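**Student:** Quick heads-up: structures coming right below.
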Structure P
Amino acid sequence: MTVQKQELSAAITAFGEALANNDADGFEAQISNDWVIIEGGGNVIDRASFLATMRSGALVHDAVRFNESELRLFDRAATWTARARGHGRYQGAAFDFDERSTDLWIYRNDCWVCVLTQLTRIAPGTLN
């Protein structure tokens, strides 16, 4: 594994752990200032709004796990796709999720940052 791929893998791990641990500061360290997330229903949420939701406790992940992952490196850009499953609470209401998560990572200012997250819900019963 190249140094570049090792650094990217470490950033992806930190990103996932911060999300799973509801660590807004740790998550913020892995995303660009212009990062957005497109959630499974198609809504686009900007960085500031997502981080505020994490910090307020309105969004809490109780469990997050990633598998079926694929990392594709293209010089100073990369995609990371994984199946994400877990559960948590949004504004006090419980939720479960099973989705494909695709992240676009860019090597900028001597480090890897995520610039985009796209979530696609997996319909119940369509995959094992």
Structure Q
Amino acid sequence: MSGVPVNFTLLSEHAYAPSRALEEDTSWDLFAAHAITIPPRQYREIIFDLSIGLPPVDPMVLWSSQIRPKLEKARQGLLVIPATIDRSHEGSISAMAYNMTGYYLNVNKGDAVAELVVMLSPRVDFLEA
């Protein structure tokens, strides 16, 4: 089955292509391109070394994507902060992650740490009432 094409570019030899476990999944796993250690109760940026190109703008609808946390990682104490990536974003995408634990957390190169969801939104105009 084919869907709406979303282009991606691997920006380094460390990057991984987005993937999903099942055809029915609505999100695509994003993988850490570099190993990092996150101290207890601290934030760190996780680099994917990946850029995406969302579909063209339509007169009535707009495309965006969201980076979301993975349940398995949250259960381990690693919370990826949700973020929106609009079509106008250029360059590498990354995620901010928070270590909710009292100990150091290691993120290994190639770990699936976040999910990417591509969404269609209606074009809206805010009108003062």
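Each value in this text was obtained by applying a stated rule to the coordinates, not by laboratory testing. Owing to the predicted nature of the structure, the values given are computational and were not obtained by experimental measurement. Cβ atoms are built from the backbone, for glycine too; each structure is taken alone.
**Student:** Where does the value 11.2 come from, among P, Q, when mean count of other Cβ atoms within 10 Å over residues 41-48 is the thing being computed?
**Tutor:** P
**Student:** Taking distance in nm of label points 7 Å out along Cα→Cβ at positions 25 and 89 as the criterion, which structure among P, Q has the greatest value?
**Tutor:** Of structures P, Q, the maximum of distance in nm of label points 7 Å out along Cα→Cβ at positions 25 and 89 occurs in P.
**Student:** Moving to a separate point now. Going by relative contact order in percent (Cα under 8 Å, 6 or more apart), which of structures P, Q comes out largest?
**Tutor:** Q
**Student:** While we're looking at this one, here's another question. Given a value of 12, 46, 33, 8, 0 for P(r) over Cα pairs in 10 Å bins from 0, in percent, calculated from one of P, Q, which structure does it belong to?
**Tutor:** Attributed to the structure labelled P.
**Student:** Next question. Hey, helix-only ellipticity at 222 nm (-39500 (n - 2.57) for each DSSP H run of 4 or more, over all residues; to 500) derived from one of P, Q reads -500; which structure?
**Tutor:** Q
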